[in-house]
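Structures given as structure tokens follow.
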Structure 1
Amino acid sequence: MRRHQAGSGYLKLPLLAALVLTLSACQEEEQQAASAAKQMPPTGVDVVQLAPQSFELADTLAGRVTAYRVAEIRPQVTGIILKRFFNEGAKVKAGDKLYQIDSTLYEAELSSARAQLAVAEANAYSARLKAERYKELSRTSAISRQDVDDSQASWKQSEAQIKLAEAAVRSAEINLGYTKITAPISGVISRSSITEGALVSAQQEGALTVIRQISPIYVDVQSPAVKVMGMKSSASSLDVSLALQDGSTYSETGKIQFTDVGVDQGTGTVNIRTLFDNKNGLLLPGMFVRANIAHDRVENAILVPQKAVSRNPDSTTTVMVVGADNVVQPRPVVVTRAVGDQWLVSSGLQVGEQVVVAGLQKIQAGATVAPHLINVSAEQ
């Protein structure tokens, strides 16, 4: 019995030796891994150093371009169009001749009116001579007082006929002038709705063409009523910039002309009319744009690139801050609004701190990094 127990003890010795060797090997591997980790260089990341900045707060609002002046060209007399004098889509000046209506009938009417004026003047001359003669005869009682009064009345009636004939001549001259259709304003003329040989009439519903003045030009912006209340006092001095439909920025800066006094009940917005010179003619009536109205200036603000900010499932936001020992740690921050491609930070960061903007996927809290300082303006 004792021999058997002693033999089993001898059998356990090789197992213990094997276990000791295994543990020693594991410890060596861990030491080698730790040594290798110490020998690996820190992860390179791009960082920005926070500095106080000043900028203007601006509201981005939807806007639509509207012509400064619009003139719908309609005939004021009836007739056949003989000729068109403009090229469609060209610029015209006020007073330029656009169409010629057949003037034959109106020339005849003017001649008739002038002839009637001549008859009225001749009748008035005869009536005046008769009235003067009767007045002389009445002094010797050669004729009755009634005959004198009748002659005076006839003279006055003939003078009234002259004025009536003169008015008819003036009316005929105006109608003849209306056969030449001219541009009432300067601007860009659209396509013609009629051609030579078409019959047009006064008071017709359809316009022959339309002239739009586009330099200067209006941009009507729809703004929430609450925001309009805040900019009322300084509205006329506020600058307005535009972003076009292709995303590009319009080169000119406009000014606010006025704000409507009523609020649209359906949308709760107020129309703000802005004015641009539009010297290059790039803005066209009907275009949709995005208007940026700068209404306030912020001094000594902290801005951080949007790509540096991570949003957590609980809606909080954090950034990775590089400490003095190049160790990164997450930092909760509060952001209020976007300013271009940056966030305006209200709390959580201080001027001079370094924030990671590139390489976030390669690091974690407590990691040692090799920061590479970049210029924020170069990234925008």
Structure 2
Amino acid sequence: MSGGVDSSVAAHLLTQAGHEVIGVFMRHGEASASACRISSDEASDSNPLGLPVLAGTSMGAVSTGKRADHKQGCCSATDAADARRVAMSMDIPFYSLDLQEDFRKIVDYFVDDYLNARTPNPCVKCNHWIKFGKLFDYADGVDADYVATGHYARMQHTEGTAQLLRGLDDGKDQSYALFGIGRERLARMMLPVGDFKKSEIREIAASLGLGVSEKKDSQEICFVTQGHHSDFVKSRRPDRVGTTAGDFVTTDGRVVGQHNGFEAFTIGQRKGLGVALGTPHFVVRIEADTRRVVLGSPEELLAPGLEADQANWLIDPESLPDQVSVQIRYNGRPHAARVKLNPADPARFTVQFVEPQSAVAPGQAAVVYDAHRVLGGGWIVAATE
């Protein structure tokens, strides 16, 4: 339970279906992770694992201050208070888990990827490593049968097979972010809101009198609460400040300006470049070794395919259909393609699009679909020519 409308309604739908629900808030935002604690005296009959609770609160009372002026992220103290209030209104147990140490590797991954001229996706990694990783550890600790979230995706259980499907609401579908979950865990996943449109979920929340019914969706990276992501990267690696500055160059090698650090840019970016070339130019390549940000035309941004590694398949990969579709960014759409497995390395595969695609960014996920079903995916290493 994140304190938002989706997970709140998910908890309601589960209780209505007759499940015994335990609400869990995952406290891992760096700016406020210290508000969680656990100590030896917190174990009790009602909390046999000594699950962490919010510092300075009890199960029956919450004290909150005014919301700080920062980007709309998630996992703040206010979010925790919202989640607790919803749990209390449904009369279900509520725990807040301190995952600061586990979340640190998400932050390190984010920073390291930008410094390696890649475009990371920490929210997808968080789903794989933490939300459907560590959360299963806690579920096992309390003998819970399932782990459920408010993601807009669907689970289909037929003939002993669990399938991950796109959410009913195309505009909110989040199945892309779940491709990396272990296949063995699909049978224990529940995604109650995936069969609804977002407008319906808000209507349900309003009808229940939940104070989060009109709460805005989280839009920002939860640990980058101030400024640009490049400022955060520099703050985490002060020894690298200035070492990533270099030239803007065109695809024919012409130097057209300088930048203060390639970590501020991503493939496909047009705005905020600070150079005027008379015609629209986009970032088509970022070179960590030369520190060059390469600019090109929209046509030069197109790629016929990609290479990916760290593959995770939710089916037997040998049974991949000849024709699939592949989605290469969170808010994108799947595109018709063929996938070829690497016989020498099962963790790698290549994608050949039926039509060239724009802004294939190393570091982003390439998720493979068969119609609405998620088959698996991997992480983009490079666009192919």
Notebook entry, point to check: Here semi-axes √(5λ) of the Cα gyration tensor in Å, for residues 86-165 alone has been calculated and equals 51, 12, 7, so which of 1, 2 was it run on?
Noted result: 1
Margin query: Taking distance in nm of label points 7 Å out along Cα→Cβ at positions 158 and 238 as the criterion, which structure among 1, 2 has the greatest value?
Written below: 1
Next item on the list: Assuming 16.1 is mean count of other Cβ atoms within 10 Å over residues 110-117 as calculated from a single structure, say which of 1, 2 it is.
Entry: 1
Margin query: Please compute relative contact order in percent (Cα under 8 Å, 6 or more apart) for structures 1, 2 and give me the label with the greatest value.
Written below: 1
Margin query: Between 1, 2, which one scores greatest on FRET efficiency 1/(1 + (r/R0)^6) of positions 78 and 318 (r between Cβ atoms, R0 = 41 Å, to 0.05)?
Written below: 2
Note to self: To test your reading of the models, identify which of 1, 2 gives -5500 for helix-only ellipticity at 222 nm (-39500 (n - 2.57) for each DSSP H run of 4 or more, over all residues; to 500) when calculated.
What the structure shows: 2
Checklist line | Top of 1, 2 by distance in nm of label points 7 Å out along Cα→Cβ at positions 102 and 182, largest first | finding: 1
Next item on the list: Can you spot which of 1, 2 the value 21.1, 61 was calculated from, given it is Rg and Dmax of the Cα atoms in Å, for residues 174-253 alone?
Entry: 2
Item checked: Given -0.69, -0.92, -1.12 for log10 I(q)/I(0) by the Debye sum over Cα atoms at q = 0.07, 0.10, 0.13 Å⁻¹, calculated: source structure among 1, 2 -> 1
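Values quoted throughout were computed directly from the atomic coordinates according to the rules given, and no laboratory measurement underlies them. Keep in mind it's a predicted model, so treat the numbers as computed, not measured. Cβ atoms are built from the backbone, for glycine too; each structure is taken alone.
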